[in-house]
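The numbers here are math on the coordinates, done by the rules we state, and not lab data. A quick note: this is a predicted structure, and the numbers were derived from the prediction, not measured. Cβ atoms are built from the backbone, for glycine too; each structure is taken alone.
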Structure I
């Protein structure tokens, strides 16, 4: 069966298309950076990369935002800025995208895998506390998974926290924005993220010295007289322009995602075979993707196949096996991770439709498809009005 049309994400505004066209028509360099000691602090003033940084600082109350060409580069820049001793052990989660762990290894450190919380899917502070102290933990790299800000303040080690907020731009916890919890943090503006710009990202910090080191790293370090061995992590002007327009719309679009999630909760909260996000969990959530847990031994592979036959694309959680089983990460230290194993093997399903431009009507149909797939019944004869939009709520 053909997939249902929930509307295409991402979408680009007329203003974004206009500004990209102006850039191209104007001609000249599409780089905001100068290899010149008189411009040592990142992109030139009033460039799109500069405007992206200043706007993000303003929106999220952050002291420093450093534009990068990917979220992966942002993680690498953050680790470089911290200047941890080579070979440091860094506790993290294996239930994440591979870039989280790859950044640790490329920085010359050793990842230590701990378990995740069964409710939040983020690094479990109780599991972190069980990591043997003899390993000499130097830092914690915690992931704001699927758009929920982790409990970064709950980790027991005194070393710095690196906040991987790549999936949580515009999320909040305890009245603080994602990106504000770590000594350094990373955002991703990948093509399917909440701020979609193809490939882009940003490193954030509230520490002036860390910001300077990070800026050196992402711009070859040459404007500083080669103090460090840097890389080219610069963000080009077209991508920065697209990211800027995504940034100014992110709060509105995240509110849209939460409104849809509330409707999905209303539709499925009494279904005993799935666990959907509660109203409390939806608060502050960026909902990069929508996580749903299967209960009662529901066969995940069969359930997902049935959803797809109903025209609803779904994912069986993160790629299996999880990162703890990747040959590339064979040298990582591990402690028991029963929750990660269960999520990876049987219980977690990711829905991709809880985002603009989907409507309340779409969520009604999505919930009906979930119930039908669970019961193995034919689709309901009643189909929700997919065109209905609660415009006033946006």
Structure II
């Protein structure tokens, strides 16, 4: 194994847990965009990006001070708890940044730890946020419930993605407030209005979408509130007599089967389209083609899809829960996510009230301007420098 020395032209040597870099969803997107901007901005410090395997097609240009390091381990908790601290020690890093809520418990004190905690939903009581039907997600929640309270106390700095999440971290984890900083996420520049309407129609045809539609992002996690989305869609159809379809993106096969059965019981199955996971370029087209983006989540640490939809010029109906009001500002129609009547009425308002639609679109474009990955990377560099001074 090669040991990379901290030559004087690299003031800080930063180890970065890049395990999820190849998974371009959720935390993987966060890691990708943060690293892409750091690679553009910071040629002064050295970065060692730790992965489980060398990526085959990494769409990321890295300068010489960024080094990919891979080591295999069959189970992520073992990779994180045993392999990651081992290589961080061998490489003599000054800082280890763990961007995915958890980190190694046994890390020498001379290595500073920066920990990104995106949210603490997995620490909420089960009556507040029920367990997912997915065994993988349930095991992940158990792991995080055990690790996060312990690792948060070890961290020299904690980064989170909204002030709402920061307050939840302070309340639940009881860590010193001066250790917790907010660094906002941002939508990818890919999310933008598409002048080519043919592309939108091609994507609609690919997924069997006909005519006008309402878009939402699904998930097996109960906080995504998909059952109520279906109920509110049915009520909207009954009230408006419209021909709109509901398009639910991102559900795995098991989730599609589950919610297809529910839609059949509601007698709306023919008006609901499940696409499963779609590539980013198709998602951009779907945002552009949708008349409304519906996101009534029960809890979000940030709520990036809200900004993605706004960046595409799509009016948004979203939740009053979690961090969404903070991120959406006054650019979305915000509704209590358990109020099915209010959700149905909000959908109808946005579709039928052209003045409201235009106002939400214009406000959405202005709101998105407040967020950028370059700003996030600069703020992260400030945290690294501050940690090294303590």
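Where does the value 20 come from, among I, II, when relative contact order in percent (Cα under 8 Å, 6 or more apart) is the thing being computed?
The read-out comes from structure I.
Comparing I, II, where is FRET efficiency 1/(1 + (r/R0)^6) of positions 181 and 245 (r between Cβ atoms, R0 = 25 Å, to 0.05) highest?
With respect to FRET efficiency 1/(1 + (r/R0)^6) of positions 181 and 245 (r between Cβ atoms, R0 = 25 Å, to 0.05), the highest-scoring structure among I, II is I.
Looking at structures I, II, which one was FRET efficiency 1/(1 + (r/R0)^6) of positions 141 and 333 (r between Cβ atoms, R0 = 35 Å, to 0.05) calculated from, given that it came out as 1.00?
I
Assuming -10000 is helix-only ellipticity at 222 nm (-39500 (n - 2.57) for each DSSP H run of 4 or more, over all residues; to 500) as calculated from a single structure, say which of I, II it is.
Answer for the origin of the read-out: I.
If distance in nm of label points 7 Å out along Cα→Cβ at positions 29 and 221 is computed to be 2.2, which of I, II is the source?
Of the structures listed, the value fits I.
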